[in-house]
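**Q** Structures incoming, each one as structure tokens.
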Structure I
Amino acid sequence: MARPNRFFRFLLTVTGVIQVPFVLAAREALHRVGTSEIVAWLGGLALGAVGFFAFVGRARNIMNDVKRPYARVVLEDLPYYVHWCACLWCLVPSILYVLIAPAWDLAHGRSPELRGGFFMWTYAAGLVVCGYGVTLRRWWFVVREIEIPVRGLDPSFDGYRIAQLSDLHIGALTPKAWGHRWVRAANAAAPDMTVVTGDMVTSGTAHHDDIADIVGALRAPDGVFVSMGNHDYFGEGEPLISLLGDKGARVLRNAGALLERGDAKMYLAAIDDTWTRRADMALALEGRPDGVPVVLLAHDPDKFDDAIERGVDVVLSGHTHGGQIAFPFLGRYINASKLAHRYHIGIYRRGDATLHVHPGLGTTGPPMRLGVAPAVVILKLRAV
């Protein structure tokens, strides 16, 4: 911590900035209960300082997520992150209010004034919305079934079911018990094959054994296959790969596996993480037989265009979490990940090729979801 990296400094800066609307909200609340102006200001500033330094105390877990008693997480960490997210919620409305309100007053012949009630009620609304997003919406997952047409797929594979899990981010804020709920849902769907498309880890290595237990509990006749994501290397990735193998999962790193139904064949391939420059798609596809449909596991959906050029039929990705925060009922079109990704959630088709970007199951960054449900996705391949 003596030499914080750029990302850490960015988080500290954001955390400091978003305390400003909270200070104004707290000042107004204290003033309304009868404290003097100076006491209200000092109290608001003190609460803002507590909010900032409480984040600094948690920052060590961002890049090295250690195990903590879940009761402590529920009683300490989750309430703090409700506050943090509520502060973030306040930021844009507060900036707009500061810019617009004085001009509005002047236009109506009044002296410019910033009314503390705006900040107080905006923060209060943020607590309600973010309390839902940090607790219930993160926990409440759905099971979704999607059909994918595959040209050239042998009728023997028509209706082939693939359970896809992605972005589990198991850690202190996303406990092992949640992972086993997802596993039970995936197994209950009776898939032919189950895949995990990366980012099983939040950060560090402390939760590797829990992740291996979760993935090892997945069941499918044709096996459980895993591709690695960038967070899986936030720490040492090799021990996790070994643990997964011990539990019966096949971690495909720039490699493939041939699936057969009598004389019919389908090729499953997976690339390693692109962010750490381990991915080699040419190597992953090297063993595919001519004329055989290919399903590719690629954590990063931005590899879809490259996969199309190489004749891949179906790409299964994750990484984006669908933004985690999206406009309700319009999450496909208005979500945070659209700012950085061309392919951000759901199904995309280019010619005969199909990409599915999984919405994820866990969270990173703010431990909150709004408008983007965690999901266990069952993909049914259809011969066309």
Structure II
Amino acid sequence: MFDHLQIQDWRERWLVGCADAALAPLAAMNGWRRGPAPKAPPRRVLLLRLERIGDLLMTLDAIRAVRERAPAAEIRLAVGSWNAELARLLPAVDRVETIDAPWLSQEGTRSSPREVAARILGWRRDELDLAVNFEPDVRSNALLAASGARRRIGYDTGGGGGFLTGALRYDRAMHTATNALRLVDRALPAGGGTLGSAGGLALGIPEGAETRAARLLESHDSRRPLVGINPGAGRAIKEWPAPCFAAAAAALAEQDAATIVLLGSASETATAAAVRDALPPHVRLVDLAGDAPLVDLAAVLRRLSVLLTADTGPMHLAAAVGTPVVGIFGPSDPVRYAPLSRRSAVVCADLWCRPCGRMRRPPRRCEHGTPDCLSGIHVDAVVDAARRLLHESRRDH
């Protein structure tokens, strides 16, 4: 039942499906009001991308396409507060607004009902012409409807199609960035928009962040090549074991005389420490775990020769600033989430059960310890991928 919804847990799918059925009259009303797309270009546009760092970064091409197709519009981008600093670097966006959605935020950081209501009232007061939701979720579709925008474009595969005036099915056979461009095509049919190239996607990194990144690296013995190691992934089920990261780092230090730059957020310092403790003492190491805020991290990543990383935000950030990336994938699907760069490699195990995509509710056999799809990735495969990218970069320069 409700198989049109791309929701793995049957209980959640049943609940959202029942809500969708109740919304059917609203969907019909939206159909009566839809009519042809207005000929005049939109003046005020709201883009909703409330999820994590990687989700925002995979939407950069789509945001840029909105600007290309509506050059005179005021474009506002609503993000979680964790992404606000990064969002302000996007030249296509006029205004950044924050909403820490309860279903995406930790206790204590969520926007209060009063804050959400104030944001919605502001949108309604401004009489938005167009709103686009890049998240396939019934709750953010409801938020889009509450904005009062005349046209509301989003995915119906997470539920809430009745809240939209233009609904699209999220295609799991396509990259998330390609799906986002499809939404823009639906909202603003004219124009182009292409996926990220080898040069990465344009991010205007502030000079202060560049200076701080240079200072962090220069304060250590950081001779090139600089090999970044980013072992954390936000969820343990997506993390390659620390001893494997350490073995790959040690091999690159020995074979390519690399300096290892250890990375991680403040909440991932324990994961980074496990890698650090497993490294041989002769490895030249720069430990920046917990020391680089998001924008400074972008500047650090830009200076690396290659990054070895789990499937997580810094993987996409490295691709966005043009750094070669080796993405190590377990249960998540590289077809949808691979780094957007020609100078990248994806390493994953050849198992029948992957990618299962079950990060929130793992299979019982994977609930404790490292899942087979990650423990089955050999160190040599990661090292070989990194060395290929290193040698290609040397040849290009």
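**Q** Starting from the value 69, 48, 40: which structure in I, II was Cα extents along the principal axes in Å calculated from?
**A** Matching structure: II.
**Q** Quick check for you: by mean count of other Cβ atoms within 10 Å over residues 278-285, which of I, II is greatest?
**A** Of structures I, II, the maximum of mean count of other Cβ atoms within 10 Å over residues 278-285 occurs in I.
**Q** If log10 I(q)/I(0) by the Debye sum over Cα atoms at q = 0.09, 0.13, 0.20 Å⁻¹, for residues 62-229 alone is calculated from each of I, II, which structure is the one that comes out at -0.39, -0.75, -1.45?
**A** Derived from the structure labelled II.
**Q** Still on this structure: Comparing I, II, where is FRET efficiency 1/(1 + (r/R0)^6) of positions 206 and 262 (r between Cβ atoms, R0 = 41 Å, to 0.05) highest?
**A** Of structures I, II, the maximum of FRET efficiency 1/(1 + (r/R0)^6) of positions 206 and 262 (r between Cβ atoms, R0 = 41 Å, to 0.05) occurs in II.
**Q** Same structure, new question: Using relative contact order in percent (Cα under 8 Å, 6 or more apart), single out the structure from I, II with the greatest value.
**A** Ranking I, II on relative contact order in percent (Cα under 8 Å, 6 or more apart), first place is I.
**Q** Distance in nm of label points 7 Å out along Cα→Cβ at positions 142 and 158 was computed and gave 2.9; which structure, I, II, did it come from?
**A** The structure behind it is I.
Rule-based calculations on the coordinates, nothing more; no lab input. Everything numeric here is computed off the predicted structure, so don't read it as measured data. Cβ atoms are built from the backbone, for glycine too; each structure is taken alone.
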